[in-house]
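Read-outs: derived from the displayed coordinates by stated rules, not from any lab. It should be emphasised that the depicted structure is a prediction, and the values quoted were computed from it without experimental measurement. Cβ atoms are built from the backbone, for glycine too; each structure is taken alone.
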Structure 1
Amino acid sequence: MSPSIGIAFRVLDELADAQRELSAAEINAALDLPKSTLHRILTSLELEGAVSRSAATRRYSLGARLSRYAAQPSSSRLVAQFMQLAEAFVSKYDETIQLCTYENGIVTFIAFVESAQPVRLRCRIGRQLPVHTTASGKALLAFSAPETLQGFLDAHPVLEPRTPDTITDVGELTEQLRRARETGYATESQESSRNLSCIAAPVRDADGFSMAAVTLCLPSSGLRGDDLSRLVPPLLELTGELEAVPVAPRVVGRS
């Protein structure tokens, strides 16, 4: 990715996180960019419709063009059904739940419902993590097409750590993926973030391959047996209901 594209995404992320209009000074305070660079990026994004600037306040917000990408029929139906099921799930179990997809070694979170717990994961739509560091990524890889999994392993002979607990041994990762295929779910404990443990299950297409994953995020340094017995059955029930949602074929598993 070129530096300019990377900066553009940082600007868009900042606007998305703020959920309000921001001035150029506020964006710059958060990102610490040269003023000329930020001006050039904002001007380009505005010309393309990716950001909008208020004529009255001169502040920036996300542009209407971005809605074209969020409103793809295949993903919007899945997200809408996920949100309905996730609201009910969180109301009953009070654990943060997220929906994500996979492409090119990266997991991208596309929807979430947060728990009411005072200590919880800070979620953000569009957040991305290396696939091998997350329970959701393991669930996606475990149930991906064989060529997708092999493509990932070929492209990543070295697995970079995010925390001291991240799996960096390919053999160990492969064994965890095998176990995930047997049980129907994957887990992680402090592999992507400290004091965070997750349980994830795939959402599979008509061919049985993963097209998305749902992950539960617990503010804990490890998973207990009662966590699994309490949460895995309703998680698998939820993903089963999502698999019944009619979606257009789409690729979410390139290496």
Structure 2
Amino acid sequence: MERRTFLTGAAASLASTPLVATAARADEGDRPAMWSNDFNRNAIGWNSVAGNWAINGGNYWCQGVPGYWSSTSHTGTFRNFVYQARVKRDGNGGGYWANSMIVRGNPLRLTNDYDWAPSYHFNFTNTGYFSVFYTDNNGNERALVDWTYAAVIRSQIWKTLNLTAQGGYFNWAINGRTLWSGYDYTRSGGQVGYGFYVADGYWGTMRLDSANFRTLAGRETVKALPAADLGKTVKGGSLLRAPK
């Protein structure tokens, strides 16, 4: 895997001024925290990492920059949590490019295409594929789940995303159906956010209609959503996109 160069701090030309931080912080990763955003009037707690994110028509909205990730982070660092969002991607160059719930990440250290390093990405595409990737401190990506088709992703234009992280365990669901449950112990905590990639020569926008979050106690039990019917897993592709 190609080693990528890095930017530290804000993504200079693409990042806008951070918004006001919420009072719900958990810097030690284990303090109880809870927040909810409907984005009708503000995006309290959210900060632009790359791209210009703003309130638009009751959504938290961004016009993506071709050739880069556009992303936003929420203040606070967290370990164990349930994170939900309702999102809609337009554009997308055929629908194969990644839209990502980003967790346990570091938005202050960016690769040259503005990915967070390190971070977990829980991805979907408008063509109905999902994947899970980990990006390490050096910008190298590793697939935990290769791109796999799930018809439930295409069942709704607005996607309802649900992610549980507890210790090394993850449960990733879209539109009320679990796509993957599994384990990875590489990184135990970090910030959460959302991102999407736009290919060179294309356009894309992302809208977040709502986002909800709460931390979990170490032994708290969270019931998994019913399993989705999965289709074919395809080799190839990358963190940025599913294979055609």
For relative contact order in percent (Cα under 8 Å, 6 or more apart), structure among 1, 2 ranking highest is 2
Note: mean count of other Cβ atoms within 10 Å over residues 80-87 at 17.2, derived from one of structures 1, 2, originates from structure 1
Calculated from one of 1, 2, percent of Cα pairs over 20 Å apart, for residues 88-159 alone reads 33, and the structure in question is 2
FRET efficiency 1/(1 + (r/R0)^6) of positions 184 and 200 (r between Cβ atoms, R0 = 35 Å, to 0.05), calculated, reads 1.00; among 1, 2 the input was structure 1
Value 19.2, 58, calculated as Rg and Dmax of the Cα atoms in Å from one of 1, 2, is from structure 1
If helix-only ellipticity at 222 nm (-39500 (n - 2.57) for each DSSP H run of 4 or more, over all residues; to 500) is calculated for 1, 2, the one returning -14000 is structure 1
